[in-house]
1. Given a computed value of 3.2 for distance in nm of label points 7 Å out along Cα→Cβ at positions 102 and 254, which structure among P, Q does it belong to?
2. With mean count of other Cβ atoms within 10 Å over residues 14-21 coming out at 19.6, pick the structure among P, Q it was computed from.
3. If helix-only ellipticity at 222 nm (-39500 (n - 2.57) for each DSSP H run of 4 or more, over all residues; to 500) comes out at -13000 when worked out from the coordinates, which of P, Q was used?
4. Could you tell me which structure in P, Q was used to calculate P(r) over Cα pairs in 10 Å bins from 0, in percent as 5, 23, 31, 24, 13, 4, 0?
Structure P
Amino acid sequence: MVEPILEVSGLVKHYPLTQGILLRKQVGAVRAVDGVDFTLNKGETLGIVGESGCGKSTVAKMLVNLERPTAGSIKYKGEDITKLSGRALKAVRRNIQMVFQDPYTSLNPRMTVGDIIGEPYDIHPEVAPKGDRRRKVRDLLDVVGLNPEYINRYPHQFSGGQRQRIGIARGLALRPEVIVADEPVSALDVSVQAQVINLMDRLQNEFDLSYVFIAHDLSIVRHISDRVGVMYLGRMVEIGRDTEIYDHPTHPYTQALLSAVPVPDPEAREHRERIILTGDVPSPTNVPSGCRFRTRCWKAQERCALEAPPLAVPSRFGEASGPEAHDCACHFAEAVS
């Protein structure tokens, strides 16, 4: 077995809710992420999907240490990076970079493209000597499909898709092994989304990258991912290979999400069962007992309120290793095709 390049175990992030001006007494917590587990193998793309507010972006920020977890571990090549600081943390950050969601706000409007892409070299001068930085920046612009002559332009002179290419170039500057992409195409037009996805696919092969790709668009995730994890209210409810998730979803929430994906074929659309969820997503400050999805689930029974289902291959599959047998957090999991 090859050791995963990233291993996330029991990841938790709670934001305290306080009351009072002077004493700031804690009266509760926002449970943004509440026990997430997954692994990322070298050269693999793990897609993470879910509704807005389910904790996807919080997971992304913890992976690059922009947020410190409340509990749990994030191991990079076997070393828990949540316990690192100073030079040790700086060295790890060089190998785990992030591409942000909004290309309009993630680039400094007062800096030229050359300065934006070259800024990582100021933090990690060992990567590129000063005399060689301009050439490296021009090479990166060329790699992401932009004219190297644009090096002295400012972000406002580019379109949204071009700005995201600049963000990708900045992420590649230090030659990382892992890229965490937090909804990198959600702010772009559909035609531009395809161009950026194809670019990321090509760069993965060219630079031997591993991706954690976060999105809410299931069709985009399917195009780029090797494995897919589905999150709901701070927890992972299903994870498996892309074909397992899309062709044989077992968790009711995953089945509902996939039923809402637009189908271009009118005949197939007519025969597809559409699952309409009732109710709203519960507040992360007051999550339901047991299974968090039970308040909206048509399969919910008394056991669901009393016992939180583990993320594991459902027991009814036994030792099976077929396409239906993948990890799912549901007491009454049933695969559909």
Structure Q
Amino acid sequence: MGNESMNPTVEKIIQNIEKVMIGKREVAELSIVALLAEGHVLLEDVPGVGKTMMVRALAKSVSANFKRIQFTPDLLPSDVTGVSIFNPKELEFQFRPGPIMGNIILADEINRTSPKTQSALLEGLEEGHVTIDGITHRLEKPFFVMATQNPIEYEGTYPLPEAQLDRFLLKMKMGYPDMEEEIEVLNRARKIPPIEELTPVISLKELRELQRQIKEVHVDQTIMRYIVEIATKTRQHGSVYLGASPRGSIALMKAAQVYAFMYGRDYVLPDDVQYLAPVVFSHRIILKSEAKFEGVMAEEIVLQVMGRVNVPVQRFVN
């Protein structure tokens, strides 16, 4: 952002990810925003643009336990959460954890599985625990999920309901690389895959400490009012059936705290809110059917709304 310098620890993580991801700095930054805000990411994009590589690189960079769940129509909730199996020698049931019991989880093609299996993952997202056979199992922190969905394969998919979309801190797209970036991808693909050589730059303990420090970033009352005014205006917009929820307002505030921290500030600026509002609010906005028919995009609504809200103009120093 402008002339501001990036927090050195965060810069180290981004540079590490850039060893394997070419031209995806903004995606890396936003992924780290969600991780440090203790939120989750919904990544909507076509296959083959590096979604899995991004999550693996992030996990390796912060010494995290990485798990991948490939969602399919026949996947069961127990395939995600784990299952209790009877051990005849011990004469008792023993819990075998599922892939959700990791630090950083790639939930691939989440919209290709049944709502029942989706909800098994989403309990973990919202509550920080999963319930199996009536027993609650807490998920180790940090717990971060990047879920992907494919926008072009609508056949055989189960779109996420509004309440479940709301549980993702932000939604973004990766997009195709440009010509030069794709040539560099080919050059790297001829050699040893860089992801195999990637080493951690911080420990999980250091990551938890960063998450703790972010809670101390000051959010002025005028900034809180600014966030709530933007959210309120999305609910009042003529093309909108359902606007951003209060959970969305909280998500935007937390994301703005992280973004301020990443750029070396202990206070949030209106610029932080403006930059993040489209990725935090757009998937929380449900458009009226006529607006969808006319090709209106939720991102456009957020930008329109921000243009109608007065920006706070005072110094935001704690």
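Rule-based calculations on the coordinates, nothing more; no lab input. In this text, all values refer to a predicted model and were calculated from it rather than measured experimentally. Cβ atoms are built from the backbone, for glycine too; each structure is taken alone.
1. Working: P: 3.2; Q: 2.1.
The read-out comes from structure P.
2. Numbers: P: 11.6; Q: 19.6.
Answer by label: Q.
3. Details: P: -9000; Q: -13000.
Label of the originating structure: Q.
4. Here the read-out was taken from P.
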